[in-house]
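Each structure below appears as structure tokens.
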Structure 1
Amino acid sequence: MEKLTKREDQIMRILWELEKAYVKEIIAEFPDPKPHYNTVSTIIRLLEKKGYVDHNAFGTTHQYFPIIKKKEEYQKTEVKNVLKTYFGNSPSQMILHFAKEDKISEEELEEIMKMIKKKGKS
């Protein structure tokens, strides 16, 4: 799965939320200043080439929908990439990083420990 650019990610988040949409409907979801119609249309066609989006044609109009149905599928891939690139495929190194940076609360660490213990019992 190819990594998304920032704007591609924005459009995918909108499509995941709307489930299907025309370019004008996607643009309407952006905050001001809204991107130009041609820009969004071009990015959606790139997302089609990357395998994230498909469309239904209604004459010359296209209604787009995500092929990757869940944001979680993309997140899973992205987390794997971050683990590989920055933490040597070590989830514990990533957790330690966030713990050292005070990005994980004590409650979150306790929840992680509960999940680890539960998984160990399975």
Structure 2
Amino acid sequence: MKTISTNAAPAAIGPYSQAKISGGLVFASGQIPVDPATGAIEAKDIAGQTEQICKNIAALLNAAGSSMEKVVKTVCFLADISDFAAFNEVYARYFTSCPARSCVAVKDIPKGALAEIECIAEL
């Protein structure tokens, strides 16, 4: 098992890794819309936050030697299910291989984020 760490994605805010490689797969921890350059959530709307999340995931996968096209499964969390359509618009531009997915609304997301995405990808 190998731990992935990159400054191109937000640092972990708890006792976990940004990503792990095991058995030819990359397991990326849930990403929220923190801009790694500032350490803050800059975007205020769901589209902007989803854009940042996807950029963070792309950076993690790149650091692991994978890519967005190799994602096989995502789990998506929304603070408000009424953001589903706007979230999907941005999500579809990044996850072009249409991986398997779960998407649910949750009570709260760390740092007050509007969304979070975790994924599994092939190397």
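Readers should treat all values here as calculations from the given coordinates under stated rules, not as data from a laboratory. Everything quoted here is computed from the prediction, not taken from an experiment. Cβ atoms are built from the backbone, for glycine too; each structure is taken alone.
3.3 is what came out when distance in nm of label points 7 Å out along Cα→Cβ at positions 25 and 89 was calculated for one structure; which of 1, 2 is it? Derived from 2, not from the others. A value of 17.8 was computed for mean count of other Cβ atoms within 10 Å over residues 73-80; which of 1, 2 is the source structure? Checking each candidate, the match is 2. Upon calculation of distance in nm of label points 7 Å out along Cα→Cβ at positions 9 and 65 from the atomic coordinates, which of the structures 1, 2 produces 1.6? Considering all the candidates, the number was obtained from 2.
If relative contact order in percent (Cα under 8 Å, 6 or more apart) is calculated from each of 1, 2, which structure is the one that comes out at 20? Only one of 1, 2 returns 20 for relative contact order in percent (Cα under 8 Å, 6 or more apart), namely 1. Out of 1, 2, which structure matches -0.26, -0.69, -1.22, -1.33 when log10 I(q)/I(0) by the Debye sum over Cα atoms at q = 0.10, 0.16, 0.21, 0.22 Å⁻¹ is calculated? Corresponding structure: 2. Can you say which of 1, 2 returns -0.44, -1.19, -1.20 when log10 I(q)/I(0) by the Debye sum over Cα atoms at q = 0.15, 0.32, 0.33 Å⁻¹, for residues 33-80 alone is computed? Derived from 2, not from the others.
Which structure, out of 1, 2, was distance in nm of label points 7 Å out along Cα→Cβ at positions 49 and 105 calculated from, if the result is 1.3? Of the structures listed, the value fits 2. Suppose you compute helix-only ellipticity at 222 nm (-39500 (n - 2.57) for each DSSP H run of 4 or more, over all residues; to 500) for every structure in 1, 2: which one lands on -8000? Here the read-out was taken from 2.
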